[in-house]
Structure P
Amino acid sequence: MPEPHGRVAMVTGASRGVGRGVAAELARAGYRVFATGRSVLQADLPSGVHRLTCDHTDDAQVEAAFESVRDEAGRLDVLVSSAWGGYERMVEDGRFTWADPFWLQPTWRWAAMMDAGVRSAFMASRRAVPMMIEGGGGLVVHVSYWAARKYLGNVIYGVAKAATDKMAADMAHELAEHHVAVVSMYPGLVRTEAVLSAAALDLSNSESPEFVGRAVAALAADPNVMRRTGSVVVVADLARDYGFTDIDGKHPRALTLGTA
C-alpha cells in the first residue's frame with residue numbers, strides 16, 4: 001500500500017461509535033486526522049488527532065471546521081461522513097418509538113436523520129471536494145447501511161439511508177473526471193457504545209469500529225480505487241479483498257441483503 005505519510009483525512013461524527021473508530025484507525029495508519037463532533041473533545045482518540053468541535057447541523061460551524069483543515073493542513077485527501085442523527089430518544093415517555101409505523105413516528109426523527117445525517121454529509125462533501133480537486137484526487141466515504149435496500153425498523157431510516165446511497169452514486173458521477181472516488185460503505189453489526197449497552201444481542205459476528213477504519217484506509221491506498229466509485233462497498237468484503245482483519249485478528253462474515 002502507498003505510504004499515507006502527509007495525507008490528510010477528516011472524519012465527521014467522531015465523538016463516538018463508527019466515526020471514533022475510523023478516526024483512531026486512520027491516525028494509527030499514518031494519516032493526519034481531523035475529527036469533528038459536538039463532544040469530540042471528550043472522545044477516546046489518539047493524542048495526535050486534531051479535534052474540531054462541530055455541530056454538523058450548523059453550517060457556520062461546518063464552514064469553520066473545513067477552514068481549519070485548509071489553514072492547518074492545506075489539503076484534504078479523505079473525507080468520512082459518519083455524523084448521523086435519529087438514533088437518540090428511541091424511548092419516549094416510556095414507549096419504544098423506533099419501530100412505530102410512519103404515521104406514528106415522532107416528526108423530530110425525520111429532521112434528525114435528514115439534517116444531522118443526509119444533509120450533513122452533503123454539506124461536508126461540498127466543502128471537502130474543492131480541496132481534493134485542487135490536490136488531484138481523493139476519497140469520500142458515506143457511512144450507510146442495508147436499510148437503503150430492505151425494510152429495517154422504520155420508514156424514515158430506510159429513506160435516509162437510500163438517500164445517502166443515491167447521493168454517493170450521483171456525486172461519483174460528477175466527480176469521475178476529477179479522480180475523486182465516492183462510495184457508500186456498509187459496516188456489519190458494529191460494537192459501538194450503544195450496541196454494547198444493549199441487552200440480548202448476539203455479538204459473535206460483530207465488528208469493531210476500528211475495522212471500518214481499516215476498510216477506509218485500504219480503499220484510500222488502492223491505486224485503482226476509481227473502479228469502485230459510485231458503488232456500495234461492504235466492510236467485511238473489503239477485508240477479504242484487501243487482506244486485513246479486525247483488531248482482534250478475526251474475519252467477520254459479510255452481511256448480505258438476506259442476513260442484514
Structure Q
Amino acid sequence: MQFKLRYLITTIVFLSTLHAQSQKYIATAIMKSSIVDYVHAIDSNIVLIDFMNIKKNKREETFNKVSGLILSGGRDVHPSTYGRKDSLNICVTHKKRDEVELFLMNSAMRDSLPILGICRGHQILNAILGGDLYQDIPTQYESDSLIVHRDPEEQEYVFHSIQLDTSSALYKLYGTHEFTVNSFHHQAVKVEGNGMRIVAHATDGLNEASEWAKGIEDRWIIGVQWHPEKQYQNSSKHLGLIKDFIGHLKP
C-alpha cells in the first residue's frame with residue numbers, strides 16, 4: 001500500500017513538473033479577450049500576461065518566463081515615442097502603455113522572441129525601432145486613390161483590399177496576393193523601423209504590413225495593420241499568422 005501511495009505521489013509530482021515545463025506564456029499590454037481567443041484557437045494552454053498589471057520592479061522577473069510578445073490594438077502611439085511632437089494636437093494616447101510596450105519590445109528583441117504587432121502594435125514596433133508614423137492619414141497622407149481606413153463615426157470596422165509582396169513571409173502564411181481586411185485606424189507607418197521592410201499596401205499605397213527584413217527565420221517579427229483576431233472566425237486564412245507565431249515561441 002505504501003508503495004502504491006509513493007508511486008501515486010511521484011506520478012503527480014512528475015505530471016505537475018511536466019505541465020509547468022510545457023506551459024508557455026505570451027506577454028502583452030492590456031488584456032483583450034479577442035486576442036486571448038485568437039491565441040487559444042491554436043493552443044488553449046497558452047497563458048497571456050498583461051504587463052500593465054505587473055509592478056515595474058517585477059517586470060524583468062516576470063518577463064523571464066515569457067516565450068513571445070503580442071502588441072495589440074489600442075490608442076495612438078504618443079509622438080514622443082518616435083521623436084515627434086503632437087503637431088496636429090489630435091492624438092489620443094496612453095503614455096503608460098507606451099512605456100510598458102517599450103520595455104516589452106526591448107526585452108523581446110534582447111531575447112530574440114517572436115513579436116506580433118496588430119494595428120497600433122504594428123505602428124509602435126516600427127516606431128520603437130526608429131521608424132516614423134503618419135499622425136493622421138486624412139490630413140497627412142496624399143494619394144490619387146481614396147481609401148477610407150477608419151469609420152468617421154468610429155463605431156464600425158471599414159473594409160478594403162490589400163496586396164502582399166509575393167516574396168514576403170506573410171504571403172506564404174496567407175497563401176494569396178490580395179485579400180480584404182478590416183480597418184480601424186487613422187495613423188499608419190510612414191517609415192519602417194530599422195531592420196523592418198514594408199510587405200503590404202492598400203490600393204492607395206499606404207503601408208499595411210511589415211516584417212523583419214532578413215526573414216522571420218532570423219527573427220520572427222511581423223506587424224499587420226488589420227485585425228486578424230476579429231476576422232479568423234469568418235475567414236480561416238487569418239489563422240496561419242497566429243499559428244506560425246505560436247510555432248516560433250521560445251521553448
Structure R
Amino acid sequence: MPPTAPAPEAILFDLDDTLLDDRAASSAGLRAIMDRLGHPEFSAARRLWDVQTDISFGAYIAGRLTLEEQRRERVRALAIQAGHAHISDEHCDELYHLYLSAHRSAWAPFRDAAPVLGELARSGLRLALVTNGIEQLQRDKLAVLDLAAFFPTVICADTAGAGKPDPHIFLTACQTVGVAPERAWHVGDQLQADALGAMAAGLYPVLVDRHERNEGADVWTVSGLEELLRAVQAARPPAPHPQVGRAADAGL
C-alpha cells in the first residue's frame with residue numbers, strides 16, 4: 001500500500017541488506033569457514049548461522065555479550081554442527097577473521113542503491129545512516145561501495161549507546177540531522193529492529209523485503225528502492241517553476 005505519512009524531510013537508511021547485499025557477502029564468509037571446518041551442507045549451515053546470528057548479535061546489542069563473545073558463539077555453533085564438539089576461543093577468533101576477510105571481498109551494493117540515493121539527495125532530502133553494525137566497519141563499507149558521500153551523518157549502535165530497535169538511536173539520528181521524528185522516514189530490512197523500532201520512535205517505517213522474508217507484515221513494504229523513490233516523489237512534488245515572461249506581459 002502507498003504511504004500515508006507526511007512528506008519526509010529526512011530519510012534514515014539501514015545498511016546491510018538494505019543498501020549492501022549482505023546476504024551474498026555473509027554467504028561468502030560462511031563458505032570460507034565451512035571449508036576450514038569440513039562442513040558439507042551449505043543450506044543447513046546457512047539456516048543455523050542466521051538463527052545463531054539473531055540470538056548472539058541480539059545479545060550483544062542488549063549488552064549481554066561482548067563483540068568477541070557473540071562472534072565466538074556463532075562460529076562455535078557452526079563448528080558443532082560440522083562435528084567439532086570442542087573448539088577454543090582462539091580458534092573461533094581465527095575462523096571469524098577468515099569470515100570477515102571473505103565477507104569484505106564480497107561487498108557489493110544493490111544496483112538500485114546509488115541511483116536512488118542520488119535522486120533523493122538532489123531533491124534536498126537529508127540522508128543519514130542508522131545501523132547496528134560497528135561504526136568503523138560500516139564506514140569502511142560505505143567507502144568501498146562508493147556511497148559515503150550520501151551520508152554525512154552515520155549513527156551506529158556502538159557509538160550511539162543503544163541499538164535498534166531502541167528508540168534512542170533513531171531519535172539521536174533525527175536530532176543530528178535536525179528534523180522532528182514525525183518528519184523522518186526510516187528504511188530497513190528488519191521487521192523488529194528497523195520497522196517496529198522506527199515506529200516506536202515516531203518515525204515512518206519503510207520495510208525493504210528483497211528476499212521475501214516478511215510477507216504479511218503490517219507495515220509498508222517495498223521490494224526495492226525504486227518503489228521508495230516513487231513514493232517520496234509523490235509525497236514531495238517538485239516546486240513549480242516560475243512562469244517566464246509573466247512580469248513582462250504585465251508591463252513591469
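What follows is calculated from the coordinates using simple rules that are stated; it is not laboratory data. Just so you know, these numbers come straight off a predicted model, no measurement behind them. Cβ atoms are built from the backbone, for glycine too; each structure is taken alone.
From which structure (P, Q, R) was distance in nm of label points 7 Å out along Cα→Cβ at positions 129 and 233 calculated, if the value obtained is 2.6? Only one of P, Q, R returns 2.6 for distance in nm of label points 7 Å out along Cα→Cβ at positions 129 and 233, namely R.
Structures P, Q, R were shown, and helix-only ellipticity at 222 nm (-39500 (n - 2.57) for each DSSP H run of 4 or more, over all residues; to 500) at -11500 was computed from P. Of structures P, Q, R, which gives 36, 20, 16 when semi-axes √(5λ) of the Cα gyration tensor in Å is computed from the coordinates? Among P, Q, R, the structure yielding 36, 20, 16 for semi-axes √(5λ) of the Cα gyration tensor in Å is Q.
From which structure (P, Q, R) was semi-axes √(5λ) of the Cα gyration tensor in Å, for residues 105-184 alone calculated, if the value obtained is 21, 18, 9? Considering all the candidates, the number was obtained from R.
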